[in-house]
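Following this line, the structures themselves.
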Structure I
Amino acid sequence: MKNYKKILDKITPYKPGKPIEEVKRELSLERVIKLASNENAIPPSPAVLEAIERTARDVSRYPDGGCFYLRQALSEKLSLSADNIIFGNGSDEIIVLALRAFLDADSEVILANPTFLVYKIASQVEGACIKEIPMNNFRYDLESMLKAVTKKTKVVFIANPDNPTGTYVTDEELKSFIERVGEHVLVVIDEAYYEFAKGGDYPETLELLKREDRNILIIRTFSKAYGLAGLRIGYGLASENIIGVLNKVREPFNVNSIAQAAAIAALKDEKYLLDSVSLVLEEKKKFYNVFKSLGVEYFETKANFVLVNTKRDSEKIFECLLKEGIIVREMSAWGLKGFIRVSIGLSQENEMFFKAFAEAIK
């Protein structure tokens, strides 16, 4: 088959890791822990599991295409009109919808380097001209991004905090950027790790939606702090006009019924959310202390993972850890040779990582 889009020849697909069970089989391991995908280490709450079981009985029916009850629940929680919300099959789909809706053949997209790989892949599929702005000491260089904006620029991505660096843009920095960027630009603020990051000088972006003259799309997810990564459900927050445009390119029934029910239950379970955030904040300190004691460079993070510069062959580090039953993310795909990214797991899992990592870097 040769009549596909030729732009696809230039795209490197996202490479997923192997399933835990396959790693066990290949390496003859009894136990494998996955600290590679920034998932929530705490299993879903009983309330979520009950909602999943109850809803599974009706999977012969199509899901609610408008996520009516979930929209009501989230609208109430955020004190935001239901018309300002759109749901997707993970936050990734919201990214794809935004690019599908706002890009033309000669459009420009501006993003940081390194950042979440889906921004670039999805922009390439749409045939956009992509401008990658290098980070400054692993933080967003918003001034350089601003200078890169032209009349052809349609979308700017700001992952806050960023993946894979874990660094963030402050409230003052973000507001200054939005004040100066052109009104023809859609600023996509990806807050997948919002629940871990909020507080201090981290932006409360819902306030920005009050500005009708600014094109802003905030993206959040139930995959991280809410522990629903396997159900793939995320959401976008924007003006009623932008949400209306996104709904024109959204597939019908894009969010399955089990994910909707689980998300409603998750929103009500405030203890689970608090426990998830508390675990990350407490365990994060242990990561910093261990890396300091080993003399390894790391980057303080606002998310539930830590980026580490091993200053060694990171592929060999990855293999050493894998043989001990620990899966982390080797960062060559991001152009970060010598780096790994490790998710923050349960206390016992983290201790296993610390021991194996200390051996691996010798």
Structure II
Amino acid sequence: MDQTRLERVRALMKAQGLSQIVVAATASVYYLTGYWVEPHERMLALYLDTEGRAVLYGNELFGLTSTPELPLVVHTDSDDPVAQLAQAVRPGELGVDKFWYSKFLMGLMAHRPDVKPVPGSDPVDLARKSKDEAERQAMRHSSAMNDQVMAQAIAAIADGVRENELASLINREYLARGADCEGPQLVCFGPNGADPHHAPDGTVLKPGDSITFDIFTPISRYWCDMTRTVFYKTVSEEQRTVYELVRRANEAAEAFIRPGVLLSEVDKVARDIITDGGYGPYFTHRLGHGCGLECHEPPDVSSASHTPLEPGMVFSVEPGIYLPGKFGVRIEDLVLVTETGCEVLNHHPKDLLVVG
């Protein structure tokens, strides 16, 4: 157990009036225990209370080890997985992880009708929101690898290349740099770029196309995430106008970041630039999302997020403009909030680039 992180979680539990919680999300369990388990349909549950108890419940297939500071209670595939947990929880409110399967929650409620489930993810989410120094270094490293992979992806642009070919190349480049796994890389040519989450297919690159690369993967558990948009052979005046507007929005939002500023205010800085430029209706998503042990994690960077920035937060700044049937432009960096502003973790250039 990471005792420093555990004490932060317990302090946040007390602040929210929670005396006991069940942590189930893979990343949250790892954050506290150092065990990375993908349980799939099986149960993984870390029980914590504010009196010092911490017990891990898991299937024998997970290969976990019991320690004095973290006892392990094991079940098998033929057991009722929540029966042992039901013996440990106390009557009254129990904070439950938002990612815990309902089948386990309903099983616990059947065993213990005296327990009242309430939302319980916030203590761990809030603790994870501010990265410690080891996490900051891990994210600097993953972002540095991402800069290298982006350069390789852009260098591979050529006549006749297909979106899915470049997506496969990106994953190979990640694996060569120590990535934990491949990912569903976003490579979008021309009109496909107007869909912010277009899945790469057999579309063949044509002169005049925009090319949006939104690439991401975990490296030593910590995610990188960056987007760049370039143009093939030629760039139209409209493409140039849209690109420069998105770049200004990205850079202005990053320059505005500092402790105490609200996340909604950061979103507004970028959104106002795009709206004033005449493309407001075509910026169709939030400005960004937290990033760390998960690619998308709290905090949410949107007009509805009124959380003040704190040193150690890491999130994306990714304004975009999407013109249906034409093209799309998105530019994304990860940023780390510092004591006086922010550190931009990505260093791949953002100047307008025409390739070929």
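The numbers here are math on the coordinates, done by the rules we state, and not lab data. This structure is a prediction, so every number in the text was calculated from the model and none was measured. Cβ atoms are built from the backbone, for glycine too; each structure is taken alone.
Looking across I, II, the calculation of distance in nm of label points 7 Å out along Cα→Cβ at positions 146 and 234 that yields 3.4 traces back to II.
Taking distance in nm of label points 7 Å out along Cα→Cβ at positions 226 and 322 as the criterion, the highest value among I, II goes to I. Looking at structures I, II, which one was semi-axes √(5λ) of the Cα gyration tensor in Å calculated from, given that it came out as 42, 23, 18? Source structure: II. When FRET efficiency 1/(1 + (r/R0)^6) of positions 34 and 330 (r between Cβ atoms, R0 = 35 Å, to 0.05) is computed across structures I, II, the figure 1.00 traces back to I.
A value of 8.2 was computed for mean count of other Cβ atoms within 10 Å over residues 2-9; which of I, II is the source structure? Comparing all candidates, it corresponds to I. Look at distance in nm of label points 7 Å out along Cα→Cβ at positions 42 and 298 for each of I, II: the largest one is in II. In terms of relative contact order in percent (Cα under 8 Å, 6 or more apart), the structure with the greatest value among I, II is I. Each of the structures I, II was assessed by distance in nm of label points 7 Å out along Cα→Cβ at positions 82 and 106; the largest value belongs to I.
Structures compared: I, II; top value of FRET efficiency 1/(1 + (r/R0)^6) of positions 178 and 242 (r between Cβ atoms, R0 = 35 Å, to 0.05), i.e. the largest, recorded for I.
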